[in-house]
Structure I
Amino acid sequence: MATLILIVDDNKITRNIVSSAFVSDGYELFIAENGKEALEIASRVQLNLAILDIGLPDIDGYQICKTMRSDPRLANIPIIMLTGYTDIDNRLKAFAAGADDYIMKPFQMEELRARVKVHLLRAASSPPHPKTKARTHRIAVFSLRGGIGVSTLAVNLAVGLAQLWEPPTLLADLAFVNGQDALMLDVKLRNTWADLGKIPPEEIDSELIERVALRHASGVDVLAAPRRSEESELIKERHVRRVIELAATQYKYLVMDLPHDFSPTTLAALEMADVILLLCAPDLASVRCASNALNLFKDLGYPDEKIQLILNWNISANGLARKEIEKVLQKSLTVVIPHLPDSLVMAITMGKPIILDVEKPEAALLEDLSYFWSKKEDKNIEPVAPTPAWQRVSERAKRRQQEQNKS
């Protein structure tokens, strides 16, 4: 099957140079001189890649890119932007529009050809997920108080589950107004929840979710929060419920990063979760928020075993003692996560979750927690082909058992 490439540029010389080179490489080309022609071609052709000039006479390349990304058929194709602009603002604008790459004019044709080959190879190496008959294990990470590590735990947990079991794992960023999961994984915002919000929930299917989700090298798919806060209004409770229901046909694990509220979309996710990881920090305001959340969960009839209380020790000194927190909340803490400020800041800055830095003790802790929150069915049977992450967790468990036996 031929590889279909769209080339959009209002400069005839550039069009001729690029097209002649790619014809010799065996690609089938579609040529457009302006934005209107480009969108007409994109609407009827299942393209494999697009090369867009930014400075067009009618519709600029940014808008073409955004429009293509809103089309489920084109949501994941590589898009390369060409421009004479050299400033960083235009680069950032291109990536924000959903571009995968950015090349400044004048450019070397060999470089463009090389980048096209790389992007086509990457796209080909990310096949659709196989359908799964197993029920998705749904984990909601939640707190009414912000700034205590909800997103950090959700992101690292999703990566840990994917690395342990190598199933398709979905990370759903439901903090629609200001979610940062895509940033924390350093994946480009090709698509977001807003693309699903534009579609009636009953028309959303599993294939569309896979097209909108952003693929991370760890094995995690990310449903990213919208680029702009006003787009959050597009996403309704019915969209969230539909996505969670459909995730069962594709994903073995679903990790939901929730906002610090009880909005209808948040309540839908909490209701449909198998496990709620309720975070609190060792300060009075955080404990009060946790108490409010527990009271509501009780009123909603959630079983006690569905809720696990997690203390994230996000301050380096002082703070309420564990026994005090458990007494106030009338619930035992399931896990206490130690203070990890330096590692967290560096991980967020670099867009690399701590759990991937496997030589660090923080990564070991998060891997062990990912195993702890895995499905019982997975933990009860040793994998036929254990992953490196599983082997590390298993080895640490054996060492702990040996130490206990000695004592």
Structure II
Amino acid sequence: MYFQYSDKVNELIARLSTFMDAHVYPNEALYNEQLQLDRWNTPPIMQELKAKAKEAGLWNLFSPHEEYGAGLTNLEYAPLCEMMGRSMIASEVFNCSAPDTGNMEVLSQYGDEAQKARWLQPLLAGEIRSAFAMTEPKVASSDATNIETSITRDGDDYVINGHKFYISGACNKHCEIMIVMGKTDPDNPNRHQQQSQILVPMNTPGVNVIRPMEVFGFDDAPEGHAEIIFDNVRVPAGNLLLGEGRGFEIAQGRLGPGRIHHCMRLIGQAQRALELMSQRASSRTVFGQPMIKQGSVREDIAKSACEIEQARLLTLKAADLMDREGNKSARDIIAMIKIVAPQMPCTVIDRAIQIHGAAGLSQDFNLARGYQYARTVRLADGPDQVHMMQLGRNLANDYSQ
């Protein structure tokens, strides 16, 4: 492994860092203020920041395809994604936020020319937002073969019926398209060929957004996590992606990069928490001396730095293997980092909250939202237990040969 970044990447790191310092961090509070005025609409400051990022050439950095974005490898993108992860608003500024990135990857890899023209191009331009609808409240969706939503062919259309929830992004007024996963062939003996994915515009009759789901009491506006009922939703057959029974194939192509991008962002969250707790400990006096002189505080800072660097190196190793050998060959190390990375910031941010005292729970610091995000990702894109189950199975098979 060789983690020395190229001149191109180092230049992007410098430009992105400068942009974050000049435009993103100073506007976090304004973003939150504007959000209170219209919870489900993108705040005006976000639109201003996106225009600045596009003008600065810091746009679609996530895309490995030069046709659509920066053309970076996973390893090259890692430090940039980590830097964006430091702020809860930064990824969208550069059109690198989930679930849009995953949906753009799906459309670029599996969409036909008509689908790309209708949906991929506006997403790449940052003109619309999107959602990915898989999780269901009535079944254990960690096993995606349980999904019950039906996608039934009817002449030149498909008709969709089902109940989804925690559909991230679907509450946003700018969300115009969903990729919906459901069953086109529920009786197929191969459970992994029962599923398909289909494009469903949000304004299609029968798409009923019931409510935004909360996460630890946050509604995560303006994207939100919608509960949606699909009631005889009819879309053209041409909206199907790739073909019937190809849903799991598409999902696997999407989830490898999606998982590691979450890990990269979370390392950024943890790194910022480490810096905040170091600053707080150095500036506060407790029991007649600076907090940093307390042994337990020093230990928390030291342990946090070690844990962040361990997760960072594992993430870089996973990214490198994905680039060299492909996502399938890297499946075990992707599972490892998906287990390690979300747990790490939960621990680090918890220490930072403790060092900040009551202020650490407030809206005045990045910590409460960062902890919520980290804890959420322990379930998003597959719960810890599923990754451990599959990783343990694979390792046992490998070592018993």
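Any read-out appearing in this document is the output of simple, stated calculations on the displayed coordinates, not a laboratory observation. Bear in mind that the values here come from a model prediction, so they are computed numbers and not experimental data. Cβ atoms are built from the backbone, for glycine too; each structure is taken alone.
Observations on the model:
- Value 5, 22, 32, 26, 11, 3, 1, 0, calculated as P(r) over Cα pairs in 10 Å bins from 0, in percent, assigned to which of I, II: II
- Here distance in nm of label points 7 Å out along Cα→Cβ at positions 36 and 292 was derived from just one of the structures I, II, and that gives 3.4; the source is II.
- Identity of the structure behind -15000 (criterion: helix-only ellipticity at 222 nm (-39500 (n - 2.57) for each DSSP H run of 4 or more, over all residues; to 500), calculated), options I, II: II
- Comparing percent of Cα pairs over 24 Å apart, for residues 20-203 alone across structures I, II, the highest figure comes from I.
- Each of I, II could give FRET efficiency 1/(1 + (r/R0)^6) of positions 156 and 172 (r between Cβ atoms, R0 = 25 Å, to 0.05), but the derived value 0.95 comes from I.
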